[in-house]
Structure P
Amino acid sequence: MFKTSRRIALITAMVFSLFAMVAVVSHANHSWGGYHWARTSNPFTLKVGNNVTASWTTHFNTAMSDWSNSSVMNLTAIAGTAGRNCKMVAGTVQVCNRTYGQNGWLGLASINITGGTHITQGSAKMNDTYFNTATYNNPNEKLHVMCQEIGHTFGLGHTSEDGSSQNTCMDYFSNTGANAGSTLSTHPNQHDYDQLASIYAHLDSSTTLAASSSQSAGAADTTNDPNSWGQLMSQSNNGRSSTYERGNSDGSKTVTHVFWTLEAAERCPQCDHRYDR
């Protein structure tokens, strides 16, 4: 009887430990550096410039609707003024798609930071040079990348970078090849909304939202020149995700998440893909 009781106690302890591990994984923090928009109340409204072409309109609208389901944030689409190069506009996020060239990246999300953590402007770019090819030109992959790049501009990082699906657009599942018909990882999930609620739980004494309708002086944009991204700060083990940081003349910094193509990652997972071609 004593041995049986000990066995039951041991099994119970193992089960509780397993649940604890699952809970930790399920609620892992995926805030991007503590970055957030400064604002004085919740929910706040963030203006998002629509610079996309007709082939991306449905994906843009879906992502806007999905992220507006957050309890702390509402997105409002405005006419884009970013132009082909998707120049950032103070107080807003600008979303764009163009043929940015065979540079190895599918998606690029940049945010400008002041005061260490406050986002002042952002941009999200989708590279049609690859999305016009058979590998990437499907609605699920386009929605996954669109949703993720916009999500970065709120201060969200990745939930996973190993290629598995957490059924959130903030993971690195690939809706290509055999998975082209899969709708996994094409929308935010509850953990994303919970993370946003955590990031924006406090209020600020000032706001960086829609501060002006022009670019911030001294905060140079990220461009198609990879040297404009600054220093490589981190890269996922499988080579699909890189983060760069650059200091600006006005004392701010620009941080950029890069979503690399499968081909770039497979060619050299450990390389800085800006220079591995």
Structure Q
Amino acid sequence: MRLVVQGPSLRQQHLITLTNLVNNYRGEQFVQTGINAYYLPNQQSISPQVKNFCVSENIDFAYVEDYQTLNNIRLAVMDMDSTLIGIECIDEIADMCGLKPQVAEITESAMRGEIDFAESLRRRVRLLAGLDATALQRVIDERLYLNPGAVEWIDCCKKNNITTLLVSGGFDFFAERVQSMTGIDFVHANSLEIVDGKLTGNVLGDIVDAQAKADALARLNRQLGLAPEQTIAIGDGANDLKMMAAAGAGIAYHAKPIVQQQADYALNHTGLEGLIYLFTV
């Protein structure tokens, strides 16, 4: 394994301290991969002291398996809302009709895993019945933005021949816009029913829930002829856990506690460019 540490608060003194905290240190030196990103090779076991120190110093850390490098990853699957982009689209749609607090409360509960996602989505979308469909474009024009490092991460995937899939419990209207902004290869998301220019309060077809996300990952894996270990998945909410478990590595991005606890790696202090340095050697 290699110990990867990164983040805006990382300083040289931290690296010195970490060499004293790793297990069985044998004189290895940290290798710099980015402005605030380093890895220490040849780690045989995980040190709880390293974890405690990094948490206390607001440093992202991960013990990454040696085979998990950009050269060996062939598919990256990503959540959209609060992962690739910095908003929850349905909450912002609801804000257009004065219902954001009610919808956001359901969203948060679903992301914490307290409510079944499909049911939570139906409940939220029902609240939007009658809203003019132009509100969707207003969300794009006025509120939608990529999270820091998103463009750099997708560009890195392209340079390393990594196929990218955005799979979202949100809506295709926004997913397709994000695809055009970033160049992501494939998108899979829910469709809102619109009749006479108004949202009906219904979702068309099967809902993209946790299982559907995992199924989309597995389906593209098969199409590309990949082994599971050649895939990574990135998300922030409970709805992402099944797809993260189906991947060779699941990464929690500024995620809910339940997701961080079950993920292989977590990024809490870097932007999405942190994914680049997790897998750079």
Structure R
Amino acid sequence: MLETYDILIIGVKTKVAKEIVEKIKSSKIIATLSIGLDHIDEVVKNSPNIQVINIKDANTVSAAEHIFSLILALQKRIIESNHLVLNKKGNKKNLKERPEDISFKKLGLIGAGNITREVIKIAKIFHMSMICYTKTPSNHKDLLEQGVKFKSLEEVLKESDIINISIPLTKETKNLISKEKIELIKPTATLINTSRIDIVDMISLIEKAEKYPSFYVGLDIDTEEYEEQLSKYRRNVLITPHTAGVSKEAIDRMDVELVNKIVEKIKENN
């Protein structure tokens, strides 16, 4: 299509292969309605004839709200409680564990981008202490003023009561939370991942949830690859099908942000 048109607007499900570069002889724009760029080949992103535009801010609030929806649903045993009622066992004595407060818990943040910054705002309401792993802590010194302490990935995984992963999928972050890293997490912790599925070793994560009843997992991911493994009900695992950033309001904001960025880029090019 880029042979005919100057601007291509795509979603995260559209894969852009490197072969497209061979056919492009003039300046083109690829605009994606997503934060992540892993669906666009590196050759395409590095092509001098192609400018890639993505959104940065439109769905950060929606994603942060969803993250805390998962945290609260798990910590307060919402899904398990509802399941008991539906199965005519609606007595609080049937809960495997009592609900827990999230106030004053230690929150581990993996990533220091825009979504993490929104998560921090909400976490402060619950008086949570916060530690963060990022590859570039020197670029995020302002977070120190928010009470965030920078630590190594291993320290964040070992020390946190609740862990949130908000990072893009790249060659460096693929399988960042490996089987070995998952073993570092406390068996009483809660792990939330609303980033790409390939960042975490999914099989090892689910195995840990099955081994430790007090280990809670909240995921917002594309589930197709692990459809069979994830279709089983587990009282300590909660999964949504990558809906965190697509609230009604977020979709409207995404459209507006992308259009504005396209207009800006056209003006720059002219």
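Nothing in this text is a laboratory measurement; each read-out follows from the coordinates by a stated rule. Since this is a predicted model, take the numbers as computed values, not measurements. Cβ atoms are built from the backbone, for glycine too; each structure is taken alone.
Calculating mean count of other Cβ atoms within 10 Å over residues 105-112 for structures P, Q, R picks out P as the one with the greatest value. Determine which structure produced the value 4.0 for distance in nm of label points 7 Å out along Cα→Cβ at positions 57 and 89, calculated from the coordinates; the candidates are P, Q, R. Answer by label: Q.
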